[in-house]
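Once you scroll down, you'll see the structures, which are given as structure tokens.
We did not get these values from a lab; they are worked out from the coordinates using the rules stated. Just so you know, these numbers come straight off a predicted model, no measurement behind them. Cβ atoms are built from the backbone, for glycine too; each structure is taken alone.
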Structure I
Amino acid sequence: MTTAGQPLIRVGLGYDLHRLVAGRPLMIGGVRVDSPVGAVAHSDGDVVLHALTDAMLGAAGLPDIGDLFPDTEERFHNADSGQFVAEALRLLAERKLRPAQADVVILVERPRLGATKQSVRRRIAELLGLELDRVGVKAKTQEGFGPVGQGQAIACYAVVGLAEAVD
């Protein structure tokens, strides 16, 4: 899996967006966030874990999250998105790949995530088996523009770098 003695580097980009409504829990990066609104989704609606899963799958050249975990399957109803991450990691391991780094940008107007970012960062590191300095978490507003800026949605971009797994 190397080219001219250089390690193989694979990078994947993931994105997810969910509408926000009252009465649903808000999960962000495997952390339940205190909020009057939560994501509308078939699963728990965790945009961060969905984007990370897609980024890992994309970097490995695998089908996307919707293909592997369709919202038409009852077994994924209200599912913990951590199981999607775990399955993506299993598929990576089959291909002798592992996450080497992850970086996410969460787009949400409210709630403000300043106090939550470190908890999310630690949880992502734990789920991916990474040292904390290999995980970045940023939160941005949309300055009142569009569905995210108007508090109607939450979105996330994720980038994951994969490396060869060490036996």
Structure II
Amino acid sequence: MRPKIVTPTVITHIQDVIATTETPSWINSVPGNYGEASAGSLKADEWRTLGTIYLPIALISLWGAKPKSSTDSREEILARQLLTHTMHLVCAVILAMKNTTNKGRMVAYRDNIVAYIKALGDLFPGVDPRTNHHVAIHIYDFLNLFGPVKSWWCFPFERLIGFLQRIPHNHIIGM
């Protein structure tokens, strides 16, 4: 049985990092009560902010602060493996989100996403790669064909759809 790593202590630490980290005004925030039911569902942009800013700070300060030792517990070894695994995903996302791209960034993206997917089976026995994992590998091809992700992503359309859904449409003028 694998030890539980994402504990209430870890969630509390992430919440503390969210509350105490100063970010530029153009960075959208995430709910300070992340991890609790009352926080609701995060939007894609909030997930990106959480995953590329707050989680790396929180997990590195929690799991990566102590140097490796031969006396590390099983939980400490697993936490360090999870940190490395998570950082592969974080690096891949950051590389894919750059405003410009080049061959080196594309290869680094592919290397990080492949390392992330390969480690899934070791860290989470019984979890098989999903279709999304396969598609994530092809983002390398899309970067090569279409350039930076920001030039072909759908977030502006999602935002517009959300705006349109909030407009009253009961055919009553002036409402």
Quiz item: Where does the value 32 come from, among I, II, when relative contact order in percent (Cα under 8 Å, 6 or more apart) is the thing being computed?
Solution: I
Quiz prompt | Ranking I, II by distance in nm of label points 7 Å out along Cα→Cβ at positions 98 and 114, the structure that comes out highest | solution = I
Practice problem: Compute volume of the Cα convex hull per residue in Å³, for residues 34-121 alone for each of I, II and report the one that scores greatest. | Solution: II
Quiz item: Here helix-only ellipticity at 222 nm (-39500 (n - 2.57) for each DSSP H run of 4 or more, over all residues; to 500) was calculated and came to -18500; which of the structures I, II was it taken from?
Solution: II
Quiz item: With Kirkwood radius over Cα pairs in Å derived from the coordinates and found to be 16.1, which of I, II does the value describe?
Solution: I
Exercise. Have a look at I, II and say which one yields 1.4 for distance in nm of label points 7 Å out along Cα→Cβ at positions 66 and 82, as calculated.
Key: II
Self-check item: Highest-scoring label, criterion being distance in nm of label points 7 Å out along Cα→Cβ at positions 18 and 106, among I, II
Solution: II
